[in-house]
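Enquirer: Following this line, the structures themselves.
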Structure 1
């Protein structure tokens, strides 16, 4: 997996590299500048371009000045502006300014923004060190860069665009640089991946600057998948249908057969050996017609506990909630399953709405729980507003998992999967065409199916999300975002 760091974790990785391995800061800065030049050479064809590098007072500014020297070595002489109090410049920045002046005295360091037009502007103002409100000359610089971008200048940000919080992706209103490209040094930052920061980062290119992989991994408690890791476990030759998981989907109240069908079909298409649908009696014929491969068990207003227990005993994993309703029978079913099931349980939709009335029910279950709330459902579960949750996706999911001992799949444009230990995986695939009714029902079935393959719940939840997002991406590429239905996601499960 690929490590993703917050600002604090990245600073720790830098410190350990310098102190424990003996790699000097100037070497890291040199490699950062060289990697930035490689992106410029690949993307922007800098020969003959007019270039401005806007630097702040810290080491991100030092990276920018080092880049100015590397460009000058190739006969591309940029204009360089270093903003802020000279007395507050970092040691690394001062060293780079001295080195540039000694080798290329014709490259003047200015302290005010020029009145000129540029083909390329490099944003080296703050990087990950931003920990305050942008104001004064720095606010002027952001406005200047964005105005130039609007007039056709290309913008490259070093490490992260100025104005993005590297730890959570939040931005400073209209004081955030809009980059065409960002070169990430050493590791992706959470702010590159989470919205709205992802919208301002442009295309993000990750470059190795010499921080050892072991140090990077030791400081990472957030990860994303390599594309090659997004795959179901391979089937073995000597197996049968029972080898690939028996999934019980508890879904579909009266008039809501569609949710049950989507959830169950997604489970089947994701590799489950057998799927049983436990649903309202009124849905029997509809479900059997749509899914002849599925087993169907039904209930009515009076729940037969022996029948429900038999279904629980039969399965390896339970998916509960899609279209279930918040009725008294639905609540009775959920409470019974939480009290009596000892197999993994994936909870979504109405199961979460019922749970929100008494979240402490989670403390009384023996089941291994995966909850899959969207922001509104998470707000009901926690009492935190949707606005606050959206600003703190990672910490909200992590805190809920730690508090209740569950795997949390917090669904948004970037879905966060958190474990009770505090580990987090961010799902980076998927698209806005998946914002359609039933998409969550499909995800629930997929996660349950992957978990039924005897995979660890945390990894099963994350892999289910990744497979769901990839199927959605393929559906979108084929049909277009406006024309996708939840059932189309199922068709592209691979």
Structure 2
């Protein structure tokens, strides 16, 4: 997540964004902030035909190839998340070939669009043109929720039941993400995507910078009482240096000439959870961004930049280079700690000449909470060949061996299958010797999905730059801006509720 005129501190309160092909995390970092206003309007939807039911002649889920051999080409759009990194593609291609061998009359083709905004735009264009891909895989919960209220995704529940797929094979957190309960309701059986990958987060740190500063390394146990938000600031200040070697605690420290930052690539949106804040309450249908807890969490994140001067942004890196200056600064040893998603290992965990390791996320004043990023595979309801698409999803995401390989090698993720819980360590450890990768698994009980649907989902995400830029870029107090954000967001939610009806009533 590169931050320029993008919030250094709210990277994923709403979602994560556009990235290089190598990192889902980079994709996620900016789309929370730059999510396109495009929504698939009724006109686009009806352009595909007036009938909401799949065309039986097109091999839809209600007819076509449901009996006998599976046939037809299955197009998989890869662009809503990870999956386009060069090192990830071979595993995907091998599994596609294996599916074709098992089903000689069927094939899988990949439509790869590395830029998330373009991938989302292209999906709308293809749906409107009647040429939609059968599958979007992988897509995060954010991508699902952009369109969940526009009848884009096929409900997989009937197909899964007919196929005898027991959903208890999946981690509960991953399964909940596939249900979109904020929209369909807690009691709904609707499944809008099959779980494909789980990403948790840790804090990666430069061991050599800690040693040089004489600072004790963070603990390696989750929920250690000594590792909290106050300690994070203390350590980050000790590891931040200006051009004269002074820390923010030293007289004469120059915040305009920082050459080593304590923090970078940082998911400061998590601090809201640590303070006990929530963005939306589905029971009352109220936005909560003006609550004292939410304001405190946002202000803590902004203070890392403006008060403590410990968080690197693209604007504050004096020697910023490349498409991702923070990545370059981390790899060159000028950032001491970063927020590392499991999806970052292929980028932020490679090309490093110094010793590094990972630690848990610190505990907030109210809770210990880290981000849970979840990817699923979804079938586009307006696509052709849905029977073949479902069989492809089942082949890739239900079969344990295939699901394991796709998650660990295709997406550099943890498998959402309970039976493959340890696959991440078994498959990835050899590539990262000496790194405490167990902490990614241990993070699960403390990890929270922050991408849940809310009314006016895309509109509220679009609104946030208007009200959060002043806080994170200009240092305006959160208590001044968030009540205005609350009013605008709640008005958008109320308008949506006036014009639409939730399936849950």
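Each value in this text was obtained by applying a stated rule to the coordinates, not by laboratory testing. Quantities reported herein were computed from a predicted structural model and do not represent experimental measurements. Cβ atoms are built from the backbone, for glycine too; each structure is taken alone.
Enquirer: Using P(r) over Cα pairs in 20 Å bins from 0, in percent as the calculated read-out, with 23, 45, 25, 8, 0 as its value, let me know the right label among 1, 2.
Expert: 1
Enquirer: Suppose you compute FRET efficiency 1/(1 + (r/R0)^6) of positions 264 and 288 (r between Cβ atoms, R0 = 35 Å, to 0.05) for every structure in 1, 2: which one lands on 0.75?
Expert: The value was obtained from structure 2.
Enquirer: Given 0.85 as the derived value for FRET efficiency 1/(1 + (r/R0)^6) of positions 168 and 456 (r between Cβ atoms, R0 = 35 Å, to 0.05), which of the supplied structures 1, 2 does it correspond to?
Expert: 1
Enquirer: I have -12500 for helix-only ellipticity at 222 nm (-39500 (n - 2.57) for each DSSP H run of 4 or more, over all residues; to 500), calculated from one of the structures 1, 2. Which structure is it?
Expert: 1
Enquirer: Who wins on distance in nm of label points 7 Å out along Cα→Cβ at positions 176 and 464 among 1, 2, i.e. which is largest?
Expert: Checked 1, 2; max of distance in nm of label points 7 Å out along Cα→Cβ at positions 176 and 464 sits with 1.
Enquirer: Name the one structure among 1, 2 that relative contact order in percent (Cα under 8 Å, 6 or more apart) of 12 was derived from.
Expert: 1
Enquirer: Taking volume of the Cα convex hull per residue in Å³, for residues 280-351 alone from the coordinates of each of 1, 2, which one would give 91?
Expert: Only structure 1 yields this read-out.
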